[in-house]
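Every read-out reported here was derived from the displayed coordinates using simple, explicitly stated rules and does not represent laboratory data. Keep in mind the model is a prediction, meaning the values are calculated, not measured. Cβ atoms are built from the backbone, for glycine too; each structure is taken alone.
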Structure 1
Amino acid sequence: MLDALIALAAAVLAAGGAYWLGRRGERADRRANDAEAAERARKRGQEAVDRGRASGKSPDERVRDNDGRWM
């Protein structure tokens, strides 16, 4: 009887450990995906700024041209 109880406790601990390790892996994957998405967004923003600067218009002309796009 004691052997069965020890085996059951070991199985519960093993299942709990596997669950906990799986959750840690998911969290790490989610953090990596979030970091990649933030980097892509930063690059898109920088490219938009560069395109605006390369357009040959002054900053106030760019703002006036851009006014209607934000409404």
Structure 2
Amino acid sequence: MADSIPRDVFLLLETALNQDREKAEVFAKAIEGSIQDIEPQAEKHISRKKGTIKAQLCNELRTELATKEFV
């Protein structure tokens, strides 16, 4: 996924670097690269967390239904 930082963020970065467009571009590319590296790890983490939450929910529902059945 080739996301780029929003233009207003780039302009703020350029201003922070004393209007040096080349430095801002290098910095922006570094930020974009970092985001691209983090993204697959985040997706894996979300998938694992989703599985864990689903299992916990199933167990809680099973317990709740069993409790109500015997009441």
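Comparing structures 1, 2 by Cα Rg over 2.2 N^0.38 Å, which one has the largest value?
Sorting by Cα Rg over 2.2 N^0.38 Å in descending order puts 1 first.
With distance in nm of label points 7 Å out along Cα→Cβ at positions 38 and 62 coming out at 2.5, pick the structure among 1, 2 it was computed from.
Matching structure: 1.
With distance in nm of label points 7 Å out along Cα→Cβ at positions 14 and 30 derived from the coordinates and found to be 1.9, which of 1, 2 does the value describe?
2
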